[in-house]
Structure P
Amino acid sequence: MRFLFTLLFILNVFVGYSQDGLQFISNDQPKKNRSQVIFLEDSFIANDSLIISFQFSVYNKLFIGDILNIKNTVNNSTVSLNYDFTYSTDNKPYLKLNLKGIKNLLEIQIPDDYVEFEKWMNVKLKINYSLNQLELTFLNQTSVIENLFKEKNSLVNIVFGQNEFNDNVPAFNLKDLRILTENKNVYFPFSEKKGTIVNAKNNNIKAKIKNPLWVAESYKDWKLITQLELDSNHNVVYDSSQMRFIILGENNSYDFNVVSTIISNNSYNNPSKFHSYTSGKAFLNTETNKILMLQTGEPNASENKFLNKKLGVQSLEKDSKDQLNNTYSLGSINSSSNTWKNLYSYNILEQPLFNFNTHYDYLSNSLLIFGGYSDFKFRNDFLKFNFNTNVFDKIIFSGDNISPRYMSGMSLTKKNSLLVYGGEGNLSGDENIGKIPFYDLFEINLNEGSINRLWKKSFSYNHNSISENLILNDPEDYFYCLVYNGKEESINLKKVSVENGDEIYLGGKINFNTSILANNFNLFYEQKNNKLYAYTKEFSDNRLEKNLISFYSIEMEPLLNELFKKEKAELSESYIDLKWIGLILFIIIFLIILILIFKKISIKSTVAKTKKDYIFVRSDRSDVKLFFVNVIALEAMKDYTKIITKENSYMVHGNISNFITKFPQNKFVRIHRSTVINVDFITSFESNTVNLGRHHYTIGGKYTSIIKKYLN
């Protein structure tokens, strides 16, 4: 399985290479920095007809300008394709066909979702000089314009992007360009990753690119979208329905649209009355479209004794009782009315809690809080607040114990279980004995109220703090998260196997440091445009007031970050078709898999013929020979496995999961995550209990159907 997971990563690299296209630098940059494509063969001979087809997508709907210009060098008439945005009450995007400087020939409204989600759109422009007509096919609709030209053409110049008539360049991507005349058939896939000179795939024609930005770059590095410098602490929540971040402050909020990159300022209809935002969190109730805000701890950072000592903040002692009576710790705001509602007026905790995990269950209208850092202690408590009853309780789960920690990652699975990954803390929770990073994954079964550690691995001190959100893929066999690298003072994107913890780093890094306690970061996935978004929040000093919130994006799935470190820095004028290399490697890897599968089958067949009926185990400093027919059960005992036989029992160092692979699968059955039994010894079966003579074992819920098969 580990080999297949690694193979999956390798194949994903070549999926990344297939993200073709040239991105045009647009009007958000000075004119000299905007993009243009011209052809080194100055003119195309087109006495009879000219056909140009390509695909384009819009990555920011607000920037308008020319996509394409076709200039007749005989009479200097120019046909252009122009992207326009109305900037009116309807705010609609259009593709326009113009006779440059004379009139608009045609305009077609582009569906909003094509622009919002950066979909590729097919365009085909056919100019028939013999019939004196022009034909435009766009979004599977064809329009014909007659009697366009007064004379036949002989030479045309073709320019994409910035041109002599228009300095405005839309924010668009271009790929799969074909130019067809009576004597030439030119194809540019624009699948390069770098370079200013590119070659057509089927002839010697070259294209020169001014200020190129290759689409593959969007899969390589995080792109800084915008930054907000704020004088007070704000909480950030993501609203996927409107593809926006909401930044909540004490007196106002900001909406940041990730597509248009527009930031709008909204004032509240009533004061929020939260006593501090430093250790709070906000999250969206998608069912009611309300934002819930949680604030832990005492009222003011500068008046809190723990923070005074921890952060070196000095202040005069103040009586905060009056302030407490006028503030609250839980509240909600209706995003349409911008009105705050008080839900809970008392402190959730005596001290502020930093970098903890939360899960809001809208079905039961409750909030689960795990871990965090407070009062010089790392926490592993599970606290639950019920919004219906206003009751705040500590929840006890059975099963494995999660060591006290903060800065962990969390995600909800389809099975209504929570995954908790990594973080840093220690075994006792006391900060004074130091902290270590954790590299483990736990599954919290919310239905059964149990915790199961899926795996634990050795850690790296350089990678410890995890983004609160883990982004699970659809089969839920791996997840993405952001990881803080203390050595480089940066955060990186990591992809981790749920099954065994195999990992790989993707994309570039984001500069960040955690020298200030309240600094944090988080990760989000937007399915509509298949992008990952991240934000970082960094305070300027220990007073936790002025801060900078930065927003980033990267295409999904990012390329391996190690891949680009090995590339040469100079620009390349030649291009190796990596997709073909990827295809060849895919075939080779596929053949290797087939060989390994057949080899495994052959080995299993050989083993089956010579299979032993016993096993040697190491117990009490001696090797003991155990016949399978005498083994009654195996019990997990932390780092040991207890093997019970007819005559005796043996404590053997090792995981029970490793042992059961050595026992006959048709006889030894797992009935609980910590118990394996020999079905030949079953004497009776009652509800969720199975009896093996004087030995009695509880059957785990998901194992009941398995054991019944053997009883039948």
Structure Q
Amino acid sequence: MSRAADTPSLRRLAERAGLQTRWRDAWGRPRTLSAHALHRVLAALGLPCDTPGACEASLARLAADDAAQPLPPLLTADQGKPVAVPWTHTLAARPYRLEREDGSVIEGVAHRNAAGMMEIAPVDAWGYHRLRLGDLDTTLAVAPPRCFGVADALAAPHQATGQATHARKPWGLSVQLYGLRRGAPTGLGDLTTLALCCEAAARAGADAVAINPLHAGFAALPARYSPYAPSSRIFHNALYADAAAVFGQGVVDQAIAALNIGHALAAAEARDEIDWTSLSPVRFALLRWLWDRHETLLGADARQAFAAFRARGGNGLLAHACFEAIQAAQLAAATDAAQRQAAADWRRWPVTLRSPDSPAVAAFETAHPHEIGYHAFLQWLAAQGLEAAQRRACEAGMAVGLIADLAVGTDPGGSHAWMRPAEILDGVHAGAPPDVYNPRGQDWGVAVFSPRGLRRHGYGAFIETLRANLAHAGGLRIDHVLGLARMWVVPAGAPATAGAYLTYPLDDLLRLVALESWRHRAIIVGENLGTVPEALNGALAARGVMGIDVLWFERQPAEDDDAPAKPAPFLPPEQWPAQAVATTTTHDLPTIAGWWAGHDIAWRARLGQLAGNETEDGLMAVRAADRSALWQAMCDAGVASGPEPDTSAAPVEAILRWLARARTPLRLVPVEDLLGVAEQPNLPGTVSGHPNWQRRLDADVRELFDSAGVRARVAAVRD
């Protein structure tokens, strides 16, 4: 039988595994997964399917896994609504006991409903409660109807004044933290820079500062610096830590002198682009020097705070610190390129080290306490810096403060996958199918959660990820929020077009997002760009998850169907989706100045990214028509007038005035647009040739809002 044979058992297995065998592409066309694609993806998911017998065996294995848990370890429900509990027994009724978070107890009798589920009475308090049904226990996560919102943040008493914040049109700044400067030889924007930026933005009337992901990278692998391919999403990138905030600038200056790295830091600060491979070792050398002397350099209060941090971090922090120390040791022992490649990926470590629970890892921990303490110390410094930045943002008057960014996944060879292998998929990467902007599809190279693994383990990895990223923030942007409903998974080594959509438990995940949103009093933004499932935006809006309205994509259908070359008119901002954050652009898209001049097109042409039917001249002509369409729309709306500006004179202020008309709860302005910068932080589809995640801005954050041009652009957004 051919490996790509299509059989009923293959289709049943695909459906049971959560694969969407039928879907609609970015052009709205119905698509059906081929048998070859099903075979390849199912095999990558660890479900043999070469023959009908293998398919039936895999189906039996999935059924056995489900039967092994008569009651899931965690159930979700909605506040004030009946709770449906899956139950394999045939009893018509069963007594239950609900112990709520506040310690109160509710007892009753669950009855079987028409759908065959056991149903208990509505629970009026949201939170994580303990449910005993018959002789079985589970956690019941009861979610509030919607997420904490911008209006809730504005209505909350301000930290300094005790009064509610009243902002007619709340707005915020979005920044790439590494690119900011504060007049100190740091080599990159650190967490003190972020605090200063928040204070300056607050003085200009901003209520939020959205940042790039600050997830933990690989301390021993400085070339892996993309913020969207981290080692772990539950820990922080220690390169952003400012040791002077804990040790004092005098001690840090002493360390710099002792290490003779002052010239290296000054040279790094003078660069327009960050050389991560040279900067990272210098910054880590400084932190290592401080760690080696921390017992004498830190006061008693600071040492106690660090000890308390390690205790709170528990096994998770210990495991991450062990991973970092083991990886460094494996790399140090490597003698050639092949060994270094193996040392960089825990899946190729010695078998005894491939689990944080193994005796060999415990022995390593015992033998290397100083190394493991060092990596815990790095996390403490980063957490201290983030906490201070959020506190200073709120004290300066911001209603929201920091909006953290949650990347869509992690490096499959990183710390998080090592710690949570049962809840993170191995063998497939997240990506996207072909669409208008990426005709070959995308493979992002990152590992994502396993839907079945999450359910079987009570969504523990998902909850800890939310909590880690909300701990020191007033908001969270969820990258590719489409992944809460379905994820395009690509078998490792296969082209992106060979992937398939894997279904995720959207209702459960959204309930947990809403619950954690209120526990942390943080707004939630979902990046809903791409091939969006039909019902997703409605589901997000119903839960209070704000989408993202990006200027370049907010268009209306052309009136003249006989003129396909005519650009689609720009939709007036008053008509943009209201339950969203409005913005001019994102880190993956051109800035206002870059779009107006066609810099993104020039870059794509230079790097050979144009599709077969595209030319640079042709795309520039389309862009010229788009410019005219936007200019005409703004003139019609009264936010601009006169002749269309030249490509070298982007009408940034007018476009921000246009953006201000959006009826969304919050407007976000990239700092690049406030400064009129032409280059964008990242060019998707490139790993070299374009300085992704490396550009630094010239402006000092302390003086960012002092220039007349920036003040005028801020006024355009605010007024």
Structure R
Amino acid sequence: MGADVGDGVEKSVETHPLEQSDAAAAVAIRLLGPLGIRRQGVELALPASRKVRALLAYLSLAPRPVSRTQLCELLWDVPNDPRGELRWCLSKLRGLIDEPNRPRLASRGDSIKLDLADCFVDAAEITRATQHGLASLPPERLRSLSELFAGEFLDGLEIDRNPGFNSWLTAQRRRFRGCHTALLEQLAKTTSGDEVFATLEKLAELAPFDRHVHELLLNAFARRGLLREGEEHVAATARLFEAEGLDSAPIEELWRLAKAQREPVAPAPAVMPAATPAPAPATAGLVAPRRASIAVMPFAADGLGPTLGGPAGGLAYDIITRLAKLRSLFVIAQGTVFALSERRVGPEEAGRILNVDYIVGGSLQRRDNHLLVTVELAETRTARIVWTEVFDEKVDAAFRVLDEIGNRIVASIATEVESIERNRAILKPPNSLDAWEAHHRGLWHMYRFNKTDNDLATQFFETAVRLDPTFSRAYAGLSFTHFQNAFQGWAQRASQIELAYRAAGQSLMADDRDPAAHWAMGRALWLHGRQPEAVVELEHAIDLSPNFALGHYALAFVHAQGGDAEAGVGFSDQSRHLSPFDPMLCAMFAARAMALVRLQRFEEAADWGARAATRPNAHEHIRAIAALCQALADRDEAGRALLATIRRTRPAYSFSDFLIGFQLDPDAAALFRKGAKRLGMA
């Protein structure tokens, strides 16, 4: 089962270039390169057993305790006594990592965890830096981090006949290669002189098919006047691309542009600077309207048949199809990503080859009667994992389970990307935004649900449609802001209803396959009092994209007031299930509360209303729903407290304002009026 760890056997070696923070660490573990462990600057002799080494590496990066069962499945391919062999490996690991007064290997019940709070792990340091963001790091920090890469992750530690560990090892190698690439790319932006060429050449070795990397290198050659070196690089890159069946013409075009940029140009006539930025011309942005781009790679399959022809490939295909139906993202087609997968190109490298903003990867595993699906969404250029989830479902109905998991993955990806793009747009100067960024800046303001932000959102959506008159989502956002003006009473109702309807029509003309366009039209029709037609439009939105959470919410909103109350509850639940952290969550809760009132389930309604009112962006109508629900559940004190919060921001708010905002059927109106009388609100 492997050689013992020699107690006290140590050897002095040349120190690995760990950064200075490792000097204060009791133990330093090297995973980037050949596995190594040092205590007080002295390298320890490692056990001969590959299983012990693999166990150390795996536990060093595990974010949470790992069960013995999982470790047995990872490291043993049906041995006679996996638990016994695991105990032996753990005893050897304790001899290596524990100290007399500092045990680090913790065992609690069936779980194992390494406590490395006083240790330095190079790969963990890279992960933290990547997740916190590389763009804010100074060059010295970037340089020291890049020096941690002494080779491939766990170089030479493959284990024969051990598919579980080797699959994990392959995934980690791809991941850290992506981190290394992102580090070098950021470092190249902050350095100059000969160092930038060394950095870019190393970067080109790691990402040989990334056009952006070649662009950086060719621009550097051109700036320094190294035209011969640039020509040689273009020729070598063209041969490399052609050998892989890739088009090298874009690289040649990049070199032509790089050379053109260094040619002298005639000085422009002097002009006085404008006091304010000039508005962009109406045709700006039409050349290349932009959407965030994403690629979904086939999931790795562990014991579930072939990657491309089995459930893993089917799940990836399903996610690609559903994301494309959302119409908000540029989604790379299945044929391209499957072709890259067949060539054993990992997600990180594929994202750079395809030059997409985001990359999705994952794996499927079967454990007993459970299907485990792990999925990650990462930013391509920074290698930052922005969302990850593990879905654990019984496989009694395999196709239903995969369909349900696919729904949740697609909705989560869409929500996360929209959130990232909103936050990124809010940091840019308003006059520098393109149509996509202006749209997401508008979304950021729109979801704050107050008049000032709603007006700003309107301006940003108007900018987006001026820059790109074909942008259906921006028209849908514009319709939403006019809807809010009418619904909240922030502007003259009749004119805002007409503007909401007109913008929704423009959204449909721009793209009648966009579910958001039908969502906008459904809400505008509801404002017009045409509920049956509104329901048809909203149902069409979720027919086009069953994962469109806002479509399900809007159906809940309409049914909760005057349609099928049970359906309203169901649509509310589905919208939250698809998007559990949605900025519209307050409205999703409130719609459910209204539907429950109509079903005369007042205690439940009060609970859901209270949840709606506690959301940070809840507006007066949401708090009014909550207050009235409290009264109907005989919670008058809580209702009066909520009414007081409404009156602090809108002193004259009354039940008549509530009735104007909503379109309640007579029975529902009578129930809510009863609650209003109890609160003295009528």
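What the table shows:
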| item | result |
| --- | --- |
| Entry that produces 4.7 once distance in nm of label points 7 Å out along Cα→Cβ at positions 125 and 637 is calculated, selected from P, Q, R | Q |
| Computed 0.98 for Cα Rg over 2.2 N^0.38 Å - originating structure among P, Q, R | Q |
| Top of P, Q, R by distance in nm of label points 7 Å out along Cα→Cβ at positions 365 and 525, largest first | R |
| helix-only ellipticity at 222 nm (-39500 (n - 2.57) for each DSSP H run of 4 or more, over all residues; to 500) derived as -18500 - corresponding label from P, Q, R | R |
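Each value in this text was obtained by applying a stated rule to the coordinates, not by laboratory testing. Quick caveat: nothing in here was measured; it's all calculated off a predicted structure. Cβ atoms are built from the backbone, for glycine too; each structure is taken alone.
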